[in-house]
Structure formats: C-alpha cells, structure tokens
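What follows are several structures.
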Structure 1
Amino acid sequence: MKKKLEWADIYRLGKTDNARRWYPMPEIAEYFRSIREPSRAWPWSYAKAALTIKFARWLRDTHPDIARNHGLEN
C-alpha cells in the first residue's frame, strides 16, 4: 500500500484537455476549489495538488472506495 498517489493514479482520477490541463473527476473536484485553476502556463496545478499526502489523506477520509481502488493504505 502507498501513502500518496502517483502520476498513473492521477490520470485515472481525471482527464486532460487539448492543452494538457488536468481536471479531476466530479466526485473529487470539491478538494480543488481553493487551488489555482489550470492554465496553459500552469497545466498541472490540480495534478500537483493531487500528488500530495494531504490529498491522499482527504481521499481516504471522504471517498474510501476511490482511495482503496488506487491502493492507498488506510
């Protein structure tokens, strides 16, 4: 089990647009409300936040099924 998500997990938790900006799936989008929205200059702002231990902890607490599917430890 892992403590935080990896890039492969991030790609499965959202999608990218034509400018390679990553956006989370609607179920977890609430976490990213206070984080700068992706732009062409900063396309990975949400994705970088999703790679943190803080996000992994939030995901385990609020969406345990999604966390379990991505191998996060309890």
Structure 2
Amino acid sequence: MRTISRRLERLETRAAAMALKSFLCRIHLIHPENGLTGILVIESDKPTTHILPTDEEREAYRVKREALIASRNRPAY
C-alpha cells in the first residue's frame, strides 16, 4: 500500500507541475478474486478521494475481464 501511495503522490506532483487548469483521473482498484473494489478519484484542485464503484461499473469490469480471459483461451489457427 505504501508503494501505491508514493506513486499517487508522484502523479499528483507531476500533474501540479504541468499547470493544467483542471485534471481528473479515476484509478480502478482491482482485487484478484473480488474484482473492482474501489475507485480513487484524483482532481487537480482537490484531495484524492476513495469512492465505492456502482453496480454498473462492477458489471462492466466483470464483462470486460471475462471477454479478455475468453480471448486468451481461444486456440490460435
């Protein structure tokens, strides 16, 4: 967790140095067994916040992950 926190601080520092008017980044937190467990929201003028994903976001991630796994399991001809 310390590594993630350090990387987020670096990202915030770089974004601040770019002097953008506004910056919004959503980082999805993925658990190997539970799927999408949270979202970090980073905005240029606000502190980093953690929000819970909606059911639609969880389902979209699950569908995307299943499609990726299915494409890996297809035989190559």
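A short reminder: the numbers here are calculations on the coordinates, not readings from a lab. Only a predicted model underlies this, so the values are computations on that prediction, with no experimental measurement involved. Cβ atoms are built from the backbone, for glycine too; each structure is taken alone.
Some points to look at:
- For 1.1 (distance in nm of label points 7 Å out along Cα→Cβ at positions 33 and 49, calculated) the corresponding structure among 1, 2: 1
- Structure from which -15500 was derived, helix-only ellipticity at 222 nm (-39500 (n - 2.57) for each DSSP H run of 4 or more, over all residues; to 500), options 1, 2: 2
- Test item: Rg and Dmax of the Cα atoms in Å calculated as 16.2, 51, pick one of 1, 2: 2
- Relative contact order in percent (Cα under 8 Å, 6 or more apart) - highest-scoring structure of 1, 2: 1
- Computing distance in nm of label points 7 Å out along Cα→Cβ at positions 9 and 65 across structures 1, 2 gives 3.0 for structure 2.
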